[in-house]
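Asker: Take a look at these structures.
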Structure P
Amino acid sequence: MNIWQPDPGETLLSRAPVTFATGAAARVKGMRWFRDTHRGDIQHELTGWPEGPSFTPRSAGDVAARKSVKGAAMAVSAGVMAFLSSAGGNVATPSRSGGSDTPEDASNEVEDFPVVWAGPGGIARTLPWQLDPSRFDQKHHRTHAVVTDRRLVIVQLPFDKKNLQAIDDEVLWECPRSDINRVELKDFKDGDDFTVTFADGSWCRLTCNWRRKLTRYLVDAPELVLLDSLGPQQRAAVSEFATKSGMPSSASPIVSRNTCGHYGVDILLPSRFTSAFGASEVSFLMDSDGREVGVDEYHPEDL
C-alpha cells in the first residue's frame, strides 16, 4: 500500500472521496460546466485536459416534458407501492438525510451549473481533470481530497470493490491552506456539495457523500490544540481514549477546542482507511476537566 502521509509536524485532519459536482435542477440535471468570469466555456483552455462532453442546458419545453414523464412514473410507482402495502407486503420508504429543494444561487444551480469558475491564471484552473466524472473512470478509480493543517491535496487511487483497503495514492494537485479563502456548504439538492473559493477569487464546486466529515476543518475551522497545552486530567483522558481505540504509534489524536469550551478528540486509524470512504475517525468529546461529555450535554457548536 502507498497511503499519502503528511510531512513531519503536519497534521492529517480528514480524507474522503470527491469529484466535481453534477447539476440537479431539471434544466442542468446531469451536467456541469467550466466557466470564466464572463460565463464563457473554458474546458478547451484547461492545460492537459482530455476531451470531454459539451453540455447544453435544456429548453423550457424539454424540462416540461421530462417533468411530465417523471410525474407519470411516480404515479405508477405509487400505485405499485399501494398495491403491495394493501397485499400485506412490508414496504420500507427511504427517508432523505439532508439537502434542500430551494436553490441558494439560481444562476449557478438552476440556469447554469459551473464547477470551475476562474479567469485566466486562476487557481481553480489548475485542478486536475480526474475530478471530472465525465472524463475519469469512476468504476475502477477514485479521487480523494486530503485535508491537513497546512494544505489541501487531491490524490487518485485504484478502486476495487472487492478489496477496499488496497490504496495506492498518486498526488495530482495540492495547494496551501493560505490559498483557500473560504469553504461553503451547498445544500441544493442532495446536500453533498461544497464550494472552495481561492484567494484569487476563483472557485470550484465539489461533491462528497461524507461532506461534513471532510470539510469540518475547512468550514469555520475549529481551533486546534496541542496535547502539551492540555491539563493533566485532559491528557490522561485522551491517552486512555487512544489506548482503547487501538491507536498505533504512527498516529496521533486531533484535539480541537469548540467555542462553547468543549474539546473534540478525533483519531484517524490507519486500519480504517479505504478507497471507498477515505479516512474514518473515532471520536469523543470532553470538558475542561477531561470528563467525557454526554450526548444530552452537547452544544450546537459540538455537532
Structure Q
Amino acid sequence: MALSLNTNRGAMAALQTLNSTNKGLDQVQKRVSTGLSVASTKDDSATFITAQNLRGRQGDLKAVTNSLGNAKSIVDVAVSGAEQISDAVNQMKTLAKQAADATITDTQRASMDKAFSGLRDQINTVISSSEFNGTNLLNTDTTATGKVQALKSLADGDSTTAGYQADTLVVANQGMSLPTAAAAGKLTNASSLADASKATDANLGLDDYQTKVNSALSDLGVASQKIDKQMEFTSKLADTIESGIGNLVDADMAKESAKLTALQTKQQLGIQALSIANQGPQSIGQLFRG
C-alpha cells in the first residue's frame, strides 16, 4: 500500500470500526440501564407498537379490577348486614312465639315486646348502615345508587349487541327496608307484641320477612362468589399480558452482559488500532531525513 500524507486509509478503517463498536456499546449500555431490548420505536417499531397496545390493555384491566374491587366491598358489606338481620329475625321469632302464648302475663309480654322492638329497630339501623361508597344494597331504593353495576370484562359477552361494549356485573337492590305503615302478615315498623293477636300477626310477618332475608343472603352470596372468580381471572389475565410484554421487550441481561464485555474489549483494541494507524504518516518524514 502506497504511503500518502493526505490520505490515511488505515486510520479511516480503524475509525469506522471504532465508531461501529461505540454505537453497539451505546445500545448495549442502554439495554443494561433500562432492562429493555425495545425501549423506543426507534429500536423496533413493530414490536414497540405491539407492546404499547398490550400496555393499553393492562390499563383497561386495571379499571376492571378497581371496579370489581369496589363491587366486592359493597356486596361484602351487604352480606354482613344481611347476616346480622337474619340473626335478629331468629331472635324476634322466638319472642313472637312466646308472646303469642295466651297463658303468659301482660308484664311478661310487655318485657318481650321491648326486646322485640329493640331488635326491630336494630334491623333498621343495620340496613341504613350497610353502605359502602354511597351504595346500599339492603335499603329499598329505586335509584341507581341502590344497586351495583361493575365492569366485569373488556369484551362484550352479548354477541347480539352491535359495536364494542364492555361487560358489566349487576347486583340488584335487595329491598329489605321495613314498611312504615302496619300491614297484615308483614313485618313493619309498627309490628309489636302488645297482645297475643299482634304477636300472632308478627309471627306471620317474620316468616314472610325471613323468606326475603334468605333470598337476599343467597343472591348476595352468589354475587360475591362471582366477583371473586372474576377478580381471580382478571388478575391472571393481567399477569399473562405482563409476561407477554416482557417476552417482547425485556432484555436478556446475561446475554447483554456478555456483549458488554466483548464490546468493551473491542473498543480498547479499536483505540489501539487507530493509534497505530495514526503513526503511519510519521514514517513518511523518515524518508526525507538526510
Structure R
Amino acid sequence: MSQSVVRSALFVPASRPERIPKALASGADRVIVDLEDAVEESAKEQARNNLDTFLAEHPQAQVLVRVNAPEHWSHEADLNLCKRHPGVRGILLPKAETVEQVRSAYSTGKPVWPIIESARGLAALPQLATSAGVERLSFGSLDLGLDLNLRSGSEAAEQVLAHARYAILLHTRVANLAAPLDGVYPSIHDTDGLCRHTEFVRDMGFGGALCIHPSQVRLIHQALRPTSAEEHWARRVIAGAEGGAGVFTLDGQMVDAPVILRARATLARITQDD
C-alpha cells in the first residue's frame, strides 16, 4: 500500500458541490467528499448525484469519498458511484467493524481508509488493519466517545481515547500501513486548541488529522512541521550518514540506523507548500 505523507484530509459535503473546488484549492493533502454525516437523510440521493455530476464534469479532480456506513440504505449506491469514477482515489469507510465490510468497499478497486469509531471497530482492529485494500486507518474520536458513553472533554475520557489511539498506532505498525489520521477537531475557532491537539497526536505518532474547515489545514500543517532546530539536526544527521559511516557521533550522541531513520522521517514532514 501507498506510504505517501498525508497531513490533512479536508471534508466537504456532497450536498454543497460548489464547495468542492474551494476544498481542492485549500492546500489540504486530501479532500474527502462526504456522503455521510455532513448530509442530512433527505438529501442523500441528491448529494450522490451532485458528486456524480462533479466528477463527470471535472475528470482531472482527485478526491476521497466518505460513503455512508455499511448498514445504511445508500451504502451500495455510494460504492457503485466510487467504482465508476477514476477521480475517486480512495474510500473512507465509516463505522468499520468487519473484514467483510472492508472487502466490499475494496471491491470497487479503491484503497480503503477504515474509520475506527465504535467499540466493535476498536475490538476488530487486528483484523481490519490487515484486511486487503486497507491503506491507512483513521480515528473517529467523537463517535467512539459517544459509543463508549464517555464524558466529552473530561480527563477520564481523554485517557480512554489515548488508549484507542495507541491501539490504532500499534496495528498500523504491525500491518505496515501509512501513518494514521486523527479525528476532526470540532471547535473551528479554537485555533490554539487545534494546534495543541495536533502537536499531541503528532508526538503520539499520528501522521495528521481529518479536518472540517479550510482554515484548519494551515494550522495542522504548521503544527506537524518540524521546528527549525529539529530540521537542522535532521539535516546534519543525513549529511553525516551520506559520508558512508554506519555509526558515528554527533554532538556527543551516537548516531546509528534508527537515528538516521528518524532523521529521514523528520525531513519527510517538510514540504514546499508550507
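Asker: Among the shown structures P, Q, R, from which was the value -13500 of helix-only ellipticity at 222 nm (-39500 (n - 2.57) for each DSSP H run of 4 or more, over all residues; to 500) calculated?
Answerer: R
Asker: May I pose another question? Given structures P, Q, R, which gives the highest value for distance in nm of label points 7 Å out along Cα→Cβ at positions 23 and 103?
Answerer: Sorting by distance in nm of label points 7 Å out along Cα→Cβ at positions 23 and 103 in descending order puts Q first.
Asker: Something else about it: One of P, Q, R was used to compute P(r) over Cα pairs in 10 Å bins from 0, in percent, and the answer was 5, 22, 29, 23, 14, 5, 0. Which one was it?
Answerer: P
Asker: Next question, about the same structure. So relative contact order in percent (Cα under 8 Å, 6 or more apart), computed for just one structure, reads 31; which one of P, Q, R is that?
Answerer: Q
Just so you know, all these numbers are worked out from the coordinates, no wet-lab data involved. Because the structure is predicted, anything quoted here is derived from the model rather than measured. Cβ atoms are built from the backbone, for glycine too; each structure is taken alone.
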